[in-house]
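Computed from the coordinates by the stated procedures, all read-outs in this text should not be read as laboratory data. Predicted model, so just to flag it, every value in this text is computed and none were measured. Cβ atoms are built from the backbone, for glycine too; each structure is taken alone.
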Structure 1
Amino acid sequence: MSAGLLDTFRVLSSFDPPRGALRGAPWEQYVDWAIAQGLAPLAAYNLEYRLGAGNAPEWVRDRLLSIYQGSVNDNVMKLVNFKRIVGALEGRRLVLMGPAAFADSLYPHVGFRPVPELQMLMKRLDVDGFAGFLSNHEFATEPDTGNSGATKVVSDGRTFILLYSDVLGPQRKAQTAGILERARPMRVYGASVFRPELEDAVLLVALDHARHGYAVPWVSFIDLRELVTGAKWMGGVYSRPLDVPVLLARAAEWRLERALYTSLSIVARLFPDAAADATAALPPLRRATRELLERTVVGPVCTPGRTTALKGMERVRRLLTGQ
């Protein structure tokens, strides 16, 4: 049987892809979609170095490899420059979230996970001070054109840095303070940079999914897959089982139970090998709520190649973020 788009995605997004599973893969459909979803770097590596090119046409290999090489170079440029800027900074607590926190902790190679921008959480009182510090390194304030919800956005023309303070909203300042307090050191970036602890990282990913109405690149679901399954390939800060009672209690406190249910359900559908871990952490929602989320969000999102936005996206966003 020929591989479909979902089968191709599963094989090429695995850290241990099975050989011989890409016969008849829909390359014409897959390549542009995979590039748009942030999947191309990992797919290129798997094709070339794990699958002996997987019988892919030469144009597919060339296209994906060019994206892989560009992702490696772009990530290294951004992260090395960031380290140079903040490495000597002391006395601050700055939490690096999202792709930049995951590229070196969830993926076997930092180039596998594109880092489109840096996302940082800090106390509100530190936002202007840190933005001022960055202004000494050619960063200037930019408009938040992506509706990220960041308190401030700065850029040096190459790298955007999104500065967050009340990431959970103004009514949950104590919960946001908890994220800062629990954060784990990222010593590679000096004494002032941290990353969220595991359970907080899972919830922040689900929050980001919900705030974007699940119109997010599919590489984000690989992030969540690895967080949920304990980053078995890495032996690092996220390489431990989820503390499910803590996760569920925190989801309830943050009013993110529906977002967590939705994001975990998507992971369970997309990655059969991760389904047991994902479903074990599902919040206990009412049956009617579960059925609504499965029908209106989980099912449509899990359709690869979908080009239309979810219907009623703003209503979905409010529902999932507790607004």
Structure 2
Amino acid sequence: MKLKTAIIGMGKMGRIRKAVLDAHPHFDVIAVCDMDQLIQNEFPGLRFFSSWEELIETVELDAVVVCTYNNVAPEIVCAALRKNIHVLCEKPPGRRVSDVEHVIDAEKKANDPVLKYGFNHRFHYSVMEAKAIIDSGRFGNVLCARGTYGKAGGLGFEKNWRLDKELAGGGILLDQGIHMLDLMLYLVGDFIEVKSFVENLYWRAPLEDNAFIIMKTSDGRVAMVHSSATQWKHKFALDVFMENGYLSINGILTSTRSYGDEYITFAKKQFENETFAFGRPREENIYFDRDDSWRFEIEEFYDCIVGKKERPMGNSDDALKVMRLVESIYKEGRK
């Protein structure tokens, strides 16, 4: 049996999701929704709606994928959950913590539909390899971590919807940096203390173009994150330092390949009685030439729907954790 599915928001992410859903044997995309009515000409044979409310209320659906602006996504998710429709929603979960709390309230009142948020970076091969190394205990406990996620912005960036306070709610941190924060929660642990600066250094916009963050867990692990729209050269880098070694993820595969090759480097510390290797340990590198994160996300979404897996990554608890962290960073950094 195929799951009758609709996509709300047919921009870049909606199209990516549709391609992956079409390739999955158990999803049947029967309807799409977008404010731009001209888009319906690109999807012949599918029911088209310009109103998400009409779509949710009139079409019998098993699942919906939400790829809209941040200001309306939580409302759509709640409406779908109230009709017991399974939901995959793009990040961020909303503009503020209260958005996620409203969603969780709707989720609790529903008849156990699956809710998953699109934190696809967890499904990149390099991140899965990093998680396996950390969980194995091969290099001991995590001590600290450091992450940089930055892009160039581009011509007219200050007019982009992602810097519109009403539509987005937050700038580069909420739009892109939230991926790095989610990975820090995933690989390092829950943070109880935050120090930050949230700045407009270059782009003349109401929302931040840079966020500088230091976070600490209850057991003393420390993580640093720089989220930037003034990197000028697209960059993704994540280092995790452990008691007996380290790992580094460099690059992240995207459709444009602008973040470079994706690979992970790891090594055991070498300095006891090995003076020839002091500060230059023998490293191993694994390169990845394919991004299957979108497919893995859809497969996990399906597995949870049919009961093969109890709860997805990127569930409402994960969403609440990262949004509380984001809100703490904004509160501290905008003093």
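Points worth noting:
- Label whose coordinates, when Cα Rg over 2.2 N^0.38 Å is calculated, return 0.98 (choices 1, 2): 1
- Read-out helix-only ellipticity at 222 nm (-39500 (n - 2.57) for each DSSP H run of 4 or more, over all residues; to 500), computed value -9000, structure in 1, 2: 2
- For 12.9 (mean count of other Cβ atoms within 10 Å over residues 84-91, calculated) the corresponding structure among 1, 2: 1
- Here the criterion is mean count of other Cβ atoms within 10 Å over residues 76-83, and among 1, 2 the highest value is seen for 2.
- Origin of the derived value 4.8 (distance in nm of label points 7 Å out along Cα→Cβ at positions 44 and 196; candidates 1, 2): 2
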